[in-house]
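**Q** Next up: the structures, one after another.
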Structure 1
């Protein structure tokens, strides 16, 4: 009698483990000394981001914040600065918040219960399972994008994996297939298989240890599975940004609200219509001292929409803006936390969080001077 439930493949974990021993990834930086903290940071960075992109960010982040106490004590601006360019900035804000909770409520130790890990900001079921499996050796199934793709193809599962019924089926399958022993290695193996062999496009099926009983391969549906998200019309939005420059070529930046697009980052004041420019200047305590220059439109793609940024460069004289400068006493050590406005000096850029298109705009201004 088979030791595997009816309808499930025999030797699934064993084949993955044998493949991983020869072909898996063993030298990624977060695989060295895989503490819960190190694995947690890597798993958050790897959400919707390629490994090769993450490696440099991860190494710099760990250099600055080697443990949860260092991360919890750091100013948010420093955390966002080291995250700048990686995108999905809510991940960085949630890391910072969660680090504070780990220190204040858990004494700096990572909890070992799935529900307690999931209660931390920014950690869902799959990320929590990956942390406990990879760092603690617990038997916890995971279901990240790579695992979903492997399971959908191998078992021939139709439907978009994000649909509730399909997701429930995948979780049940992931749970049954996860072995009691070698859980950490199995977890890394199935993620590696999806990332390097069972890829979204042009998968290398002939190199796959699961090819012999892969339903998608047998039925010629490898490219069709997993089913894509139902298509929606991709909206295109537009916004205007005020590039207000004083006589020393500093640019006024405003901290964005903690929630929403680019939450907690610094950006030029933003407004919907060019007719609002005078009101925006006045609201910032600024007076234009020269003509407005309309700079080239800067397009930027987000996950669910495209944004056209229309920059307006204006020479200004400041009255009472309330803006801080990073070289003021106390500001560089975290005094920017509650400041709404900041004079940004591109000649001596402070360490703070900038979204990629904002960094592009500031670099373009710097190139003009």
Structure 2
């Protein structure tokens, strides 16, 4: 059996980190593993700096937009160039299968795989497929979904619900290490604030505007995004970070409440750790509305409260956080019966079984 696989996905951390959970299963079983991503996307840094030692193969990538923009002209050229580069890579390394986590860099790889007659497996993070995965779905053999509700929004017969891929670090998270990392007092509740892997200017402003009130009752750990640390703010109860990597599970473990965007991977990690949430999804002007759908479903299930991004300017973050914290037991109770499977292992087993059956049929 051919034991070479190519992973792809990028643009945000959510399109990369689940891949890094699946990859070790293949490496530990003697597979040749490669990662195809954008020359300039964050996936290159995440993959090359991770503990997973694999070869990163860069290609050009253009963003697929749903609206008119002159940049589309340039990006169409970049997408075409990316397809050619991905085609050459696939011809050279001859993978048995390609696994895609989505993001705009993935479509050239998926389409090039189809041209090379290499099967493709996709994992969709959000309730509704993004444009890249929607297009890639035409060329894929199977599409795994994170949300069971995805089947309501697509008629694709290739769709199969599997659930989220949770990073293994959360299984061994240690709240004591979180307190040590932040230098916080264990007797004062901690609120974790984060705006996604790219940060959020609106969330940062809302929290800092009410910071003097918040630190009277809470300790705040604020993941504010690259170049968004405000060095003029100095409180013992307030710690700022551009990004937290290896220590993030420990920081989440010590937190009593999370204020965050509604990216799929993140909110399922919060759910896994049974952390009440205040979700502030990206607004339609900044996204296709996927986070709004994610947040809506979590609110309906009683896991969170939801605030619209456009309302942040007129909302007291101190009041909202105090009310949600007071009701934290309600959210935790609703989360108690949610079970998680090792879906990274499931993906590995599905792929190896699929390829093993294919080998049998070819004999």
Structure 3
């Protein structure tokens, strides 16, 4: 039997790679002679880098400017001419000192992500995959392009400060110093939301509160993004306020204006990176899962998207998750024949998270033994 094990992360408990190892141990305890292939997956946000490294990309590390100017060490990966960069590595909420506040929401920027892009270009990358998610900034990607030579200017011709709150003062951009390699590179931006850049469904209103913005700061950030979109359109003739450009604080906007960037489904992009289609084609059974299989999962998150692919090929799917809020009928529609939750095995949710690997091994073994 050939088993493809391809989970997403169990947030707060296990990385996708750790989950895959635990699942493999559970599967081999039931089918010791099985040929097991581990492929950690992701939705294009946090976990994308890990999935790429597990698929053979070389991990590298650079010191960059963090979301509030403090230097941080940020990982990225490269294989051939393709580089994989997660904005969370350089500009993530987890890099803030303490809890986010309205002040940090206004000041946070993506400059470090631009520095990682420069490092990838220096390493010879001509295709750059950008994984979005877990970001601290709402700066429309302005910080990243600042690191690559773009100058957003105010009415006096001065470069505005970094951060989304300062975008309201931008009246023009000087692109004369923009890195010329950007024009020759292909940017593939993984997004799993359809939010536009501005408005009540935009980056500031929907995601700003998660980053510490109060109502006053939300309004200021949305106004700044509106100004930024207008200035970019005047400078390049491109409309950047499109579905998906509100992801990661509007990060895609600057790249839609100044590069040949494409917004792609996060899961589909990661699946392409890790060669999931080829591995799925040789599988007799798929085991997947994530921290929570719920209504959001059913909208096309990685495990369900994988299950749909397997279903279409007639391959049975088993799922294990920290908790399961979707009904058996809903899961069956996506080809998941049996599923089990760690919280049903552990004495408490806290225990399920603390000993996630042990309970995941047990869950997979019991699911396979009973199927």
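Any read-out appearing in this document is the output of simple, stated calculations on the displayed coordinates, not a laboratory observation. Values in this document were obtained by computation on a predicted structure and should not be read as measured data. Cβ atoms are built from the backbone, for glycine too; each structure is taken alone.
**Q** For volume of the Cα convex hull per residue in Å³, find whichever of 1, 2, 3 sits highest and give me its label.
**A** Looking at the calculated values, the largest one is 1.
**Q** Any idea which of 1, 2, 3 comes out highest on mean count of other Cβ atoms within 10 Å over residues 101-108?
**A** 2
**Q** Starting from the value 54: which structure in 1, 2, 3 was percent of Cα pairs over 21 Å apart, for residues 53-204 alone calculated from?
**A** Value 54 for percent of Cα pairs over 21 Å apart, for residues 53-204 alone corresponds to 1 out of 1, 2, 3.
**Q** Let me ask you something else. Taking percent of Cα pairs over 21 Å apart, for residues 149-284 alone from the coordinates of each of 1, 2, 3, which one would give 48?
**A** Of the options listed, only 3 reproduces it.
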